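Colleague: Have a look at these structures, which come just after this line.
Any read-out appearing in this document is the output of simple, stated calculations on the displayed coordinates, not a laboratory observation. What you are looking at is a predicted structure, and each value in this text was computed from that prediction instead of being measured. Cβ atoms are built from the backbone, for glycine too; each structure is taken alone.
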Structure P
Amino acid sequence: MNDNQTFDPVCPLPISEKNTVQLAHGGGGRLMQKLIQDVFVQAFHNPMLEPLHDGATWPVEKGTLAFTTDSYVVRPLFFPGGDIGSLAVNGTINDLAMCGAKPLYLSVGFILEEGLSMEVLQRVVNSMAEAARAAGVPIVTGDTKVVDRGKGDGIFINTSGVGLVPTGVRVLPTLIQSGDAILVSGDLGSHGVAVLSVREGLAFDGNIESDSAPLYDIVADLIDSGIELHCLRDLTRGGLASVLNELAVAAKVGMTVEEPAIPVNEPVRGACELLGLDPLYVANEGRFVAMVPASQAETALTVMRRHKVASLAAHIGVVTDRDPPMVVLRTVVGTHRILDLLSGEQLPRIC
């Protein structure tokens, strides 16, 4: 052996009393079973999870199934108004809601880094369980993997969800029509700024918290109220501007939005000005945009505003027949500018 090399023996059976995640927690043995039973099963317990089979099964009602999946790599793990756990649950529920689907069941996959504090893991898992219970959407199956120290940034989470779209409901970008009203469900930018403030140790005037919240109840209320929903989209990565661009291209339409009508609270606006950010590109986790017939816009806003999370819902623009498809912003001074897609990334690791 080279004199400069050191021999560092590692016991293949880690001490189970350690209060951190060990590689053996992902190895299929005793520690993994203990982790599943003591942490995950205890938090997520429900009849469909009890068998601990390779998957969950359930009968299908009338309608169309919706399925979605998403991964969460937010840093820091905890931030004002939420954490990676509640974010993962709400985000997947919202993706189903944007399809017009009632969320039914969730799965969760954990990628844990060796050395992660069990206290941190338990806090994240408890937050997920609370969010799932509050939304009435159980976590019925899942998976756990452990990666080497330094390879996982603590914890990554993948959540998938299944939902049911009622018969007769179709919510698709291709259904957007010229003349549709563009509605937004609330003020923009709070989530991205809240995460950034903790990550960078910044303090801003005013209370800025993540807007992370489940949105299905609002969508269900709109459907039950007879609103003709042409398209819905939650405003996550890339914010309002990026989502509108994606929808304009998909539907082959133009969009004009009014800057004075777009709700942004003053603490967020001030933080964005200080940091050189545009709130129209900052991610949200409890906000969505809706395209509805212009004749139903005011009724839709009334329905949305019945819900606390959408109390600031606003009519911000109109769909046009502009060709080629693009999004145009009419500014507070009456000029026009094109809202294009970002060429880079404005804020990393916010969802």
Structure Q
Amino acid sequence: MKNVLITGVAGFIGFHLVKILLQDELNIVGVDNINDYYDVELKYSRLDELGIVKSEAQIFNNEVSSSLFNKFSFVRLDISNMNELEVLFNDTQFDIVINLAAQAGVRYSISNPFSYVQSNLVGFVNILECCRHHGVKDLYYASSSSVYGGNDKVPFSEDDKVDNPVSLYAATKKSNELMAHTYSHLYGFNTTGLRFFTVYGPWGRPDMAPMLFAKQIFSNGKIKVFNNGDMSRDFTYVLDIVGSIRKLISQIAESKYRVFNIGSSSPVRLLDFIEKLEKFSGRVVEKEYLPMQDGDVYQTYADTTKLKDKIGTCSFTSFDDGIKSFVEWYKEYYSFS
């Protein structure tokens, strides 16, 4: 039975990944620093769904066994602290490491650069070093569609140049890919970068558009529509993201260094997205049209040919089904009728 370390498990994708991987014969240790970039109560609620109670999860460097899943335990830990990370790797021989811990958010990176350097750069080097020194065979890590910057050619392919990021967040993700390539080349373990495209769904991040829009819709507020709505995103349902990761880690890596786009390959215009939220919430929201924000891009669109070649045909959730599921969860979690 393989031992798997997943970082960022109190986060949106990490939480869902733990849930789906617990269906397999894996022993999973999850870590998260539970920072206050957004509502920590949402993070503790996710952990509670995994059988980790808040009173125990709050304590740093305290491994807590799940009350619901006998193959899952949690440690509150910051990956930028190398000493704490070393203790974890000394205690358990991990076969697979999946690094989803990062300081997220494109716009936040413009005003808070040091948070991104500490978590996304220092933290990632620490993960690489621990994998190197502790015999980890496979490292998977979250990259982002933001590495494509303002590329005009669509769909975005892993073979495209990604040398012109338009935000510090994107620059750190590109840096992660470069560092992973170097470690694969020098030290021989497998690294796989996962370029996620605009993830949405139940338990989502409050700083992302779906949650921001839903909050305004249900509070009778106003939605800020940037670039006057002339934008599109390759919205990808979270269960399709983690399902793809599950398939990837079940297979043998055919090369030491790999990068995959994970997206629906079905871009949606921003105004169409808002319209779907209105449809399934049964409400209409006021809209404020604004110019493009710094760090934003006009469109994202994933070429998933390489992913399909590796894991087979990807049957992704329809946009209607995904939005409906998200709205139903939002109404239940935030107690809207």
Structure R
Amino acid sequence: MKKIFLVLILGLTFSISLILNAQTLKTGTTAAQVLKFNVGPRAVGMGGAFTSVSNDILSTYWNPAGTASIVSNEAFFNHTDLYIDIKHDYAAFASNLSDLGTVGLFVSVLSMDEMQVRTIEKPEGTGEFFDAGALVVGVNYSRYLTENFSIGFNFKYVNESIWHMSASGFAIDVGTLYKIPILNEFRIAASISNFGTKMQLSGRDVTKTFASGSTGRDILNVNLELDHFDLPLLFRFGVSADLLKDESSRLTAAIDAVHPNDHSEYINSGLEYSWNEIVFIRGGYNSLFETDSEKGLTVGFGLNYRLIDAIKFKIDYAYQDFGRLTSVHYFSFGITF
């Protein structure tokens, strides 16, 4: 009962936040958008409905409590070519330390090609080039408090940069996952992601030079003070169940309700079919009911190949429709050992 109570409290917090903020849209008011890029073809293929499904290395992004289900060691790498020449890479490693719990490390990198510096006076370019990017480095810790209830935490350092300016911040994620032995297995989960400091850009690009004095020959350097921006806080509440589970087949259905602090609420839903836990087929719908969403249908597949008893390779792919921004293809490679 205590475990159910804790999960319900997180769910109630989520629901209250929906009620209080249902009519408030703050689109484009948060920093570090890299924290919102979905990770892993398995999760993306299921439409992002992964909060309660989390049971592998992807949990370092979706729900930190899920890494408690890792029984040995897992490593993972995800590369994605997003729209408008944006690239996103995500790598993670986690190890089960028996009664001490599971410990993990992860790195998320956002990058893009260099662009010309353009000004009003030189709209064709000044001859200089600039780039922009983001870096997230984090550690994960999770453990089972009982046989069916786990809790987990992420601690993250976040950095964004553009040309000669950068901003840094820190954030934490908290997640819970409870498994109920009905319908083969029914799961309830909740997580809060990116609760942390505000971020403010600083650097030499905010320094402006003005002529001063009666002759105009004196030089005055002025540092512009830029605003502080919140991190993209995400509340997730999810349920999932194995609708079919026998010796060779498993069909899992999942649904997530998501509330961001910088946009409208939305629903993710998805399915995963597994044959002998070797071949996987997935489908889902991302950001249902979100205001002005460009996201939509997702599909994917995966293959788990056991090289020897102690080593298993995982290859996954997912496709996501981004409307006018074009479609995106996700690829990942993982190993369990």
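Colleague: One of P, Q, R was used to compute helix-only ellipticity at 222 nm (-39500 (n - 2.57) for each DSSP H run of 4 or more, over all residues; to 500), and the result was -11500. Which label is that? Write out the running numbers ahead of the final one.
Modeller: Details: P: -7500; Q: -11500; R: -2500.
Answer by label: Q.
Colleague: Any idea which of P, Q, R comes out highest on FRET efficiency 1/(1 + (r/R0)^6) of positions 47 and 319 (r between Cβ atoms, R0 = 35 Å, to 0.05)?
Modeller: Numbers: P: 0.20; Q: 0.75; R: 1.00.
That would be structure R.
Colleague: Using distance in nm of label points 7 Å out along Cα→Cβ at positions 143 and 295 for the comparison, can you identify which of P, Q, R gives the largest number?
Modeller: On the way: P: 4.9; Q: 2.1; R: 3.3.
Looking at the calculated values, the largest one is P.
Colleague: Which of P, Q, R yields 40, 25, 17 for semi-axes √(5λ) of the Cα gyration tensor in Å, as computed? Mind dumping the intermediate values first?
Modeller: Values: P: 40, 25, 17; Q: 30, 24, 19; R: 40, 22, 20.
Label of the source structure: P.
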